[in-house]
Structure 1
Amino acid sequence: MANPHSLPYIEKVVVNVGLGRASQHPSFEKTLPEIEKELASLTGQKPSRRPARMSIAGFKLRQGQTIGLKTTLRGKRMQAFLDKLNKVVFPRVRDFKGLDLKNIDAQGSLNIGLKEHVVFPEISQETSAANFGLQITCAMRNAKNRDEAIEVYKKLGFRFKK
């Protein structure tokens with residue numbers, strides 16, 4: 001390799017929580033701070049609220065209404081989150097046999113969906129007020145093709161289905 005900076009690496013990890021139907025619930029204003037607090041304890045930084053861009057009457061959605069939370073992790077927080085994901089969270093997921101290779105797109109980004117957030121060690125199932133799922137996206141940089149990205153993920157400790 002001519003330039004060591006041209007090696008593929010994970011640039012950032014984005015953790016999303018879609019609030020969906022919970023935003024229509026009457027107690028949403030009470031549960032939103034709880035969801036924010038729990039997401040902040042999972043990722044190590046405060047999430048940003050994502051507002052709806054337009055009103056959609058069929059979904060009872062108004063412009064500006066909070067419909068999701070997003071956290072972008074980089075650097076040391078990203079590395080700590082990925083280590084925790086591989087070493088602690090995935091073994092706690094029920095019937096986890098590895099990630100599907102279809103979760104990696106042509107640019108090398110890995111998308112992981114978790115149905116419950118209680119698999120993280122920071123969250124106690126008894127004290128958690130809200131139950132929500134997570135979408136985790138690992139954005140790859142400098143990957144020439146999908147196979148190169150898969151090799152990087154394997155070296156980082158991600159387990160894939162055979």
Structure 2
Amino acid sequence: MPTSLVILADTHLPKRAKALPGPVWSAIDAADIVIHAGDWVDEATLEALGARSRRLIGVYGNNDGPELRARLPEVARAEIEGVRFAVIHETGAAQGREKRMDARFDEVDVLVFGHSHIPWDTTTPNGMRLLNPGSPTDRRRQPVCTYMTATADSGALKGVTLVPVQR
């Protein structure tokens with residue numbers, strides 16, 4: 001059965017924004033699963049996403065304090081409709097990322113990561129998909145804030161879309 005995903009990272013609430021934009025909440029409400037690749041910054045964001053998501057998969061990031069680190073793993077793994085996912089906040093420098101992640105996550109089909117606030121969608125030499133959704137609240141050097149949507153179905157990840165967020 002197709003499973004709809006919302007993929008987020010680097011929400012940085014309430015430091016970079018006071019709240020997630022309405023269209024992001026609408027996407028979360030409609031999704032079967034929400035994946036968050038860290039840098040929540042406050043527990044209230046984790047609580048809110050947990051309350052509104054049908055299923056939430058998340059990890060802590062470098063800006064997350066001891067309270068969030070006590071509740072979230074550094075790496076999360078899940079199989080969704082036959083697609084093997086891993087989620088981590090940091091993957092290091094862009095240079096050589098594909099080969100490093102192939103070596104570290106050789107049993108994964110899709111690796112979701114964050115940290116840079118720069119959207120990323122590539123496939124490694126071993127065929128793993130690397131996805132960074134950017135940030136829905138802090139665009140940094142990007143033209144707009146972003147998140148991703150996708151569908152997992154019958155062992156494949158389909159329809160990966162980078163969604164711009166107007167603030």
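Bear in mind these aren't lab numbers, they're just calculated from the coordinates by the rules spelled out. This structure is a prediction, so every number in the text was calculated from the model and none was measured. Cβ atoms are built from the backbone, for glycine too; each structure is taken alone.
Structures 1, 2 were shown, and relative contact order in percent (Cα under 8 Å, 6 or more apart) at 26 was computed from 2.
When Cα Rg over 2.2 N^0.38 Å, for residues 67-122 alone is calculated for each of structures 1, 2, structure 1 comes out greatest. A value of 17.4 was derived for mean count of other Cβ atoms within 10 Å over residues 107-114; which structure in 1, 2 was it taken from? Structure 1 accounts for this read-out. Among the shown structures 1, 2, from which was the value 0.90 of FRET efficiency 1/(1 + (r/R0)^6) of positions 27 and 91 (r between Cβ atoms, R0 = 35 Å, to 0.05) calculated? Considering all the candidates, the number was obtained from 2. When distance in nm of label points 7 Å out along Cα→Cβ at positions 43 and 75 is computed across structures 1, 2, the figure 1.6 traces back to 1.
Here FRET efficiency 1/(1 + (r/R0)^6) of positions 115 and 147 (r between Cβ atoms, R0 = 25 Å, to 0.05) was derived from just one of the structures 1, 2, and that gives 0.95; the source is 2.
With Rg/Rh (Cα atoms, Kirkwood Rh) derived from the coordinates and found to be 0.93, which of 1, 2 does the value describe? Computing Rg/Rh (Cα atoms, Kirkwood Rh) on every structure in 1, 2 gives 0.93 only for 2.
From 1, 2, which structure was distance in nm of label points 7 Å out along Cα→Cβ at positions 51 and 139 = 2.2 calculated on? Going through each structure in turn, the value belongs to 1.
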